[in-house]
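Okay, got some structures for you below.
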Structure I
Amino acid sequence: MNLVGDPDGVEQLRKVGAERKEFLKFLITEAKTSLARRAEFKGEDGRRWVISYNAQVDELSVAIKEQ
């Protein structure tokens, strides 16, 4: 599975994974199985991020959440 998108968001997601592996697994599962194919998380800097899953290319994309 590829991880693409905003470089800051990818870095925040990696930090979440380093500190809280179970939460990272939850986010990935949520993005893969939810009807919207997405999950949200909050980075350590306070910004909100969205993970979107594209099943056709088996890719997770990270973007800043629109207000």
Structure II
Amino acid sequence: MLNFDWLSGVSQESAKLVFLGLFVLIGILILLIPNDYIFQGIEKKDRHWWSNLKWWAITVLAILFYVYYIF
């Protein structure tokens, strides 16, 4: 059984800012991944922007950030 009484002193606005800050931190860490690691095994001529998983991850993270920002 989980006891979250220790969170009773944290306001909803503070908790929201912590989560949004974590999303920003994760986005920065995603952007730090080198492109050569993402496209490992794919020749330079076959690399396309839609194949870059970093942009897909940033897009999903931005959608989640927006949803958490609204609610």
Structure III
Amino acid sequence: MKLNFKTIFQDSNYIYELLSSNISYLFRELQELTKFEDTKLCLAICQLIRDGRMLSMQVDNQIYYCKRL
């Protein structure tokens, strides 16, 4: 798997398009939705958070990710 900024950016855009605007997701749920490996998903999530398009929040020792409107 070749990881570079272009690939990470494309992966983050793919995830963003898949997300429903009113649902929060666990990491494993995002993984099932995208079929991405751990590293690929982590990098795409980090890019989305960095771009301000995704939020992460901790609830009851679980980290949830949601689309930022």
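Rule-based calculations on the coordinates, nothing more; no lab input. In this text the structure is predicted, and so the values were computed from the model without any measurement. Cβ atoms are built from the backbone, for glycine too; each structure is taken alone.
Out of I, II, III, choose the structure whose coordinates give helix-only ellipticity at 222 nm (-39500 (n - 2.57) for each DSSP H run of 4 or more, over all residues; to 500) equal to -12500 when calculated.
Going label by label, the one that fits is I.
Between I, II, III, which one scores greatest on distance in nm of label points 7 Å out along Cα→Cβ at positions 39 and 55?
Of structures I, II, III, the maximum of distance in nm of label points 7 Å out along Cα→Cβ at positions 39 and 55 occurs in III.
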